[in-house]
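S.K.: Take a look at these structures.
Read-outs throughout are calculated quantities, based only on the coordinates presented, and are distinct from any laboratory measurement. Small disclaimer: the values here were computed from a predicted structure and weren't measured. Cβ atoms are built from the backbone, for glycine too; each structure is taken alone.
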Structure 1
Amino acid sequence: MSRIIWGSRIINKPSEKLEADYSISSQKARKSFFEEIGEKVLQIGKSLGRELDFLGDIAFSLGRLVTGKSFFRWDDFMLLVKRCGVDTLLLVSLISLLVGMILAFVASIQLKMFGAQIYISDIVGIAMVRVLSAVMTGIIVSGRIGASYAAELAMMQTNEEIDALKTLGVSPVEFLVVPRVLALVLMMPILTIYADFMGILGGFLISTMMFHLNPIEYLNHTQLSIKLSYLWIGLIHSFVFGVIIAVAGCLSGIECKRNAAGVGNATTSAVVNAITGLVIATAIITFICQVLGV
């Protein structure tokens with residue numbers, strides 16, 4: 001290691017610092033594959049613990065709201081409802097209509113071999129009402145509403161507005177998170193029912209215009225194939241999805257680092273965590289319905 005002697009002082013060359021930095025980075029790079037896997041698994045456990053704690057805080061705040069011990073601004077709540085509902089209708093309409101059309105095309109590939117194209121109505125109706133409408137709506141809302149929740153709260157965290165609320169004795173969960181969760185949970189079932197109708201409409205258009213099926217017979221088959229239990233399963237999906245998306249978006253925003261990169265990471269994390277949660281919740285609900293025979 002080379003040094004420069006200046007009087008009685010020994011000054012290290014800049015190359016010495018570069019060598020030290022390189023040795024530290026090389027030590028970090030020498031982690032084994034299993035060490036990295038273990039760290040990722042531990043991070044998943046910690047993340048799950050934080051989400052459960054945050055969900056508990058939301059439940060506690062909802063209890064305080066019901067008992068009249070907390071409050072939030074109802075004007076802001078109505079704006080959130082409008083954003084989650086009316087402002088999302090156009091995108092939900094387009095995606096649900098196209099999904100219904102795609103299902104009709106895919107079902108016709110096999111059904112036309114047996115001259116049973118009329119059963120396209122059964123496939124489209126059951127698939128859309130039972131799970132697909134809720135899943136597609138959840139993905140759309142994750143990218144639109146969940147990301148906006150994360151970005152808003154992340155900017156408030158960066159600008160120290162959340163710290164200001166805590167200084168004033170106002171709980172950020174009660175004042176900022178609870179109205180966002182309630183707005184999304186309220187609007188998700190409504191958007192899902194709307195997506196059901198749009199998906200069935202997409203299948204109806206393809207079946208009647210391209211496969212020349214009788215419109216009245218198509219609608220009768222759809223009505224007979226859809227059971228009330230299927231509708232309830234779809235609504236349960238939508239309710240659970242609303243909670244998952246709202247919690248993922250708000251938690252990512254509140255835990256944001258106070259810089260520009262932190263805001264971007266929080267937005268990305270909100271969308272990724274929400275969609276991952278949707279897939280896991282769908283698998284769990286489907287398995288429970290299968291066990292119950294619903």
Structure 2
Amino acid sequence: MICTNCFNAEYEPITVTKDVVINGRQHTIHGVECNKCSSCGDIIFTHQQSLALDKKRINLEFSSKPALTAQQLKLLRKILNMSLEDVCDLLHIGKNSYGRWERGEVEISPSMNLLVHQLIERFPEAKANLIESEMTAEIEKAKERYLSNSISLGEFIRNVTKATKILPDIICDKIGLKAADLDRIENNELALEDIPVKVAVNILKEFHLTTDNLRQLLENTMMINSLRGKVSLVHARQTKYGKEGLSQQAKSINKILERYVMEGDFTEKRTINPEYIKKVGNYLKDMDRIGRP
């Protein structure tokens with residue numbers, strides 16, 4: 001076929017590499033067949049060659065998305081507040097298909113995995129909870145905003161999780177805590193000696209803190225705990241009763257104490273045991289050395 005650009009020579013078949021952008025990231029596809037003019041260098045693709053390139057790009061897009069786990073699929077419905085019927089109607093699949101994926105009875109197919117990923121991309125809250133890179137970026141942004149404005153470890157974690165909208169289930173799984181213990185940390189009720197070194201290290205890593213950051217937040221937490229006797233139940237705002245009322249009461253007392261410590265001028269400061277921070281640092285070094293997440 002004569003070159004339609006210079007009309008001096010014919011196109012000859014060659015293979016090249018081609019850069020494509022998939023999900024915002026650049027990838028290189030090798031062995032792409034096309035035709036090149038030996039005179040002017042003009043390159044064209046036949047219809048079949050274009051289809052072959054599209055097939056390679058689609059295969060690369062499929063493989064670039066990690067397969068969603070049963071737990072992630074459950075969380076997605078929870079985040080979007082959808083019933084099984086709702087999500088199946090949205091994805092145009094049978095009413096039992098998503099349920100089988102959630103229960104781990106069958107693996108999600110590559111094509112449906114990509115489709116669900118595209119659904120996740122449309123909801124910032126879903127991205128922050130289900131995509132590790134998005135979660136990391138959101139936590140880093142929130143840390144920069146709230147670290148200097150948070151008096152205690154509990155307040156810092158509350159601020160970051162509220163800003164990122166990361167679910168408590170995710171936080172608990174990441175730092176290795178039960179939901180009740182996470183509540184106690186957020187309310188500054190968990191004494192330092194009750195926070196295992198491994199959990200402290202997980203908090204440090206997941207919330208992108210330094211050991212100095214952690215030390216300051218924990219020392220303020222110790223100060224709050226030492227002042228609990230100064231706040232009576234009369235001071236606590238409570239409009240509900242039972243278990244929910246007790247939870248509201250604990251949060252109210254904690255906020256009063258945080259404000260008291262923030263605005264107070266204390267001559268006696270609480271200092272954390274250097275051995276505890278040393279253990280945290282050593283545990284962190286061991287994790288980095290053996291390449292554990």
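S.K.: Looking at structures 1, 2, which one was distance in nm of label points 7 Å out along Cα→Cβ at positions 37 and 213 calculated from, given that it came out as 5.7?
M.R.: Traced to structure 2.
S.K.: When relative contact order in percent (Cα under 8 Å, 6 or more apart) is compared over structures 1, 2, which one is greatest?
M.R.: Values: 1: 27; 2: 11.
Sorting by relative contact order in percent (Cα under 8 Å, 6 or more apart) in descending order puts 1 first.
S.K.: Taking mean projected area of the Cα convex hull in nm² as the quantity of interest, name the structure among 1, 2 where it is greatest.
M.R.: On the way: 1: 25.0; 2: 23.5.
Going through 1, 2 one by one, mean projected area of the Cα convex hull in nm² is largest in 1.
S.K.: For which of the structures 1, 2 does the calculation of helix-only ellipticity at 222 nm (-39500 (n - 2.57) for each DSSP H run of 4 or more, over all residues; to 500) return -26000?
M.R.: On the way: 1: -26000; 2: -18000.
Only one of 1, 2 returns -26000 for helix-only ellipticity at 222 nm (-39500 (n - 2.57) for each DSSP H run of 4 or more, over all residues; to 500), namely 1.
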